[in-house]
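Asker: Take a look at the structures below.
What follows draws every value from the coordinates through simple rules; no lab data is involved. Since this is a predicted model, take the numbers as computed values, not measurements. Cβ atoms are built from the backbone, for glycine too; each structure is taken alone.
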Structure I
Amino acid sequence: MNCLKSQNIQLEGGEYNYGSIFFLPKILRQGKPDIFHIHDIHFFLQGKKNQRKLIHERDILRRPLKFLIFTIQLLILKLFNVKVIWTVHEWNDKYDNGRQEISGIWAIILGRLFDRIITHSYFTKQQITTAMSLSRQKKVCVIYHGNYIGAYENTISNSKARDLLGIEHDKLVFLLFGNIYRNKGFLEAIDNFQKISNHNTCLLIAGRLGELEIGEIIHQKIKASPNIIFTPAKIADKDIQVYMNTCDCVILPYKVFTTSGVAILAMSFAKACIAPNLGFFTEVLDDSGGFLFDPKSKEALLDAMKKAVDQKNILIQMGKYNLNKAKKWDWDLIGKQTVNVYQQSLMRKF
C-alpha cells in the first residue's frame, strides 16, 4: 500500500474483511473510483472447502450463484467506467483437490471482465492467458512478488534463536513454514526427512493448520522422531525471525501452487531453499541459492535434502545469494510498475 501512496495514488478501501460477497456497495459508498484492484477472487467464487458430501453437493448450486453475483458486480463497475485489475496470488485450487478450479467458460468470462491482470511469474502469465483464451497477451502483466526485507524484525542471532527453541547449535535445521495443507507437500517432506541417515539434523515445522485432521496426522508421523519440532499455530510477526534465523534451509515441497510468499520470505532472511523445479520457483530460485528437484520423481525431494546436508558448509553463501536476489524486488520499483499498469488500463481497452 505504501509503495502506491508514494506514487501519489489515492487509495480507498484497504483490506477486504471477506464478511460478504457483495463488495459493490462498499466501493460506491466511497465514491466512484478510477480503478478497482482486487487481489483475491476465490472468496467470491468458491464454495466451502473439504466439507461433507451433502455440503459439497449444495456447492454445485452455490458456486454458480456466487459467480453470477461476482460478475454482475464487475459489469456494473465497468458500466461506471471503472477499470478492474486483478493480481493473481492463487490460480490453481490447492485446497480442495481441484474441485473448485476456475476453468472453462468461467475463466473466459473473467478474462473479458478484467482490464488488466498482474501475475508474479511468466509461467502464471502463460497459464492465465491460455485458460482465459486471451488473444492479447498485453492484458497480462508480470510484476514479481515484493521482498520482505525490513518487513519483519531480523535482529536475533542464529544461536539465540536456537536457544529459544531448544535446538542444538551444531545441528543442520530444515524449516517447513506457513499454513499447513496436504497439497503443500508437508507430509511428504516429513516422510523424506525421516529417511535421512544423518542424525545431526532437525526438522522444524511451524504454521497454522489449514485442514481438519492434518495436525493429528503430523503428530502421529513424528511421535517417534525427537528431531522433528512441530508448532501448529499461526506464528506472530515478531516471532518469524526466530524460526527463520534458527534454520539453515527452508523446504518448499509444494505440489499445487501459483506463487510462494514463503519463498520470498526465506530469501529475504538470506536462507537457502529446496523447491520443485517448476513454474514460479524456477523464476525466483536457481542452483546458486536453491536445490530444485523434479516434482515427478519420488526420490527427488529426498535427494535434494541429502544434497543440502552434504553441502552444509555453503548454505550460508547460498542464502546470501538469495538475499541479494530478493533485493531486486524492491517495493518502490513494484509501486512504479503497478502504477504503470494502472495507467495502461486507463489509456486503452483490450
Structure II
Amino acid sequence: MNNYKTYIYLTLLTLLSCKGNDGNEPQKLTPQIRYEFSGGAGHYNYAPSIIEDQYGIRYGFVCENRDPFKIVDYVYLYKGIPTEKGYVWQPGTQIIEPSETGWDNCHICDPDVREFKTTYKGETYNWIMTYLGVDRWDCNHNQIGLAISKNIEGPYIKFDRNPLVAYEDTTKWGVGQSTTIVKDSTTIQLFYHSSTENGPFCMREIKLNDLDNIILGEEKAIPFLSANSYPAMSDKNIYMVSETRVSPIKEIPTWVGDVCRLAYKPRTESLFTEEDGWIEIGHAGPEETGFPRNHNPGILTDTKGYMLNDDELVMYFTPAMTGENWLWSYDLYSATFNLKNYFK
C-alpha cells in the first residue's frame, strides 16, 4: 500500500512539473544574451529600432548623445553586417538632431523607422521615422514627430508641420516612445506611451500616405501593458516586449525597470479587451543579463514592423549598472528567444 501511494505521488509530481503555471502554457524560455554595440566612453545608447532588410543587413536606430559626457539626445544609426561570426556593427552616424527652437529643441530620441511610401511637397519618400521631441529640460511635454527619407540611411528631413501627435499639458510627461506597424499602403498603426486618459499605453491608426492630407485616428487604450512597450506582428501572433519593475528599485537609476518581458497574444484576440490575455514567453532580467537594470526594449523586425519568422525573436535592450556611473553603462545588448522550442 505504501509503495502504491508513493508511485501515485511521484506520477502526479512528474505530470505537474511538465506543465506551465496554468497547466497549459509551455515552460518560459531563457534567452541568449549578447553584447551588440556602444557609442564608446562617455556615450549612452538606448531605445532601439532595429530592422533587417532583404540582404540580411540590420539598421539600428538608437538614442545617443553626440558630445562625450554631455546629456543631450540625438538619433544615431548603426549598420550591422552579417558575417560568419555574427553581426559586425559599423560606427554610429548622427541622423537627426534637436531643432534650434520649437517643440523639439531640447532632446530628440526614441526613433522608429519603417519602409512606407508617402508624398510630401510634390516628392515621394520611401521611409518614415517617428521620434520623441521635447522642449522642456524637466522632460515633460513630450510629443511625437515625423521625419522622412528617400533612403533608409538618410538623409532624414523633419516634417514642417510637426508634431505629428501633439500634447498640450506642459506639466505632464506627454506622448512618445512610439513604434509603427505598417497596416497597408495608406495607413500605419502607431503604438506609444501616453499621459492621456488612454494611457499608459495606446494605439491609433494614421493615414499617412499623403502628408498634405494626414488623418489621425482615435487614440485607443491597450490595457495590461507598461508604458514602455513595443510590438511586432507575425501571421499568427502579436508579440510585445515591455520594460517592467519586478524587484524593489532603490538605487539610481530608479526611473528605469529591471526586467524586459516578452509576451504574446494570438492575432485572433483583441488588443483592447478588458481581460489580460498576454502570455509571457520569457524575460531578460538581472539573473539573465548580470545587470541590475534592463530597460527600453525593442524587437528586431522586417522593414515594416513584422516578424522575420516565428522561429526566433531577437529583443534589443539596454542594461545598466546602479550608482553614479549608471548612464555611461548604457550599451546595446540583445536577447534571443528560441520560439521554435516554445511553440513545439
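Asker: From which structure (I, II) was distance in nm of label points 7 Å out along Cα→Cβ at positions 159 and 175 calculated, if the value obtained is 1.9? Don't skip to the answer; put the middle values down first.
Answerer: Values: I: 1.9; II: 1.0.
Derived from the structure labelled I.
Asker: Thinking of I, II, which structure, once helix-only ellipticity at 222 nm (-39500 (n - 2.57) for each DSSP H run of 4 or more, over all residues; to 500) is computed, gives back -2000?
Answerer: Working: I: -12000; II: -2000.
Derived from II, not from the others.
Asker: For distance in nm of label points 7 Å out along Cα→Cβ at positions 231 and 263, which structure out of I, II has the highest calculated value? Each step should come with its number before you reach the end.
Answerer: Working: I: 2.4; II: 1.4.
Evaluating distance in nm of label points 7 Å out along Cα→Cβ at positions 231 and 263 on every structure, the highest lands on I.
Asker: Right, another one. Thinking only about mean projected area of the Cα convex hull in nm², which of I, II has the largest value? Before the final figure, lay out each step's value.
Answerer: Working: I: 18.2; II: 20.6.
Greatest value across I, II: structure II.
Asker: If we compute mean count of other Cβ atoms within 10 Å over residues 103-110 for structures I, II, which one ends up with the highest value? Spell out each step's value before the answer.
Answerer: On the way: I: 14.2; II: 21.8.
That would be structure II.
Asker: Given structures I, II, which gives the highest value for Cα Rg over 2.2 N^0.38 Å, for residues 87-134 alone?
Answerer: On the way: I: 1.10; II: 1.42.
Across I, II, Cα Rg over 2.2 N^0.38 Å, for residues 87-134 alone peaks for II.
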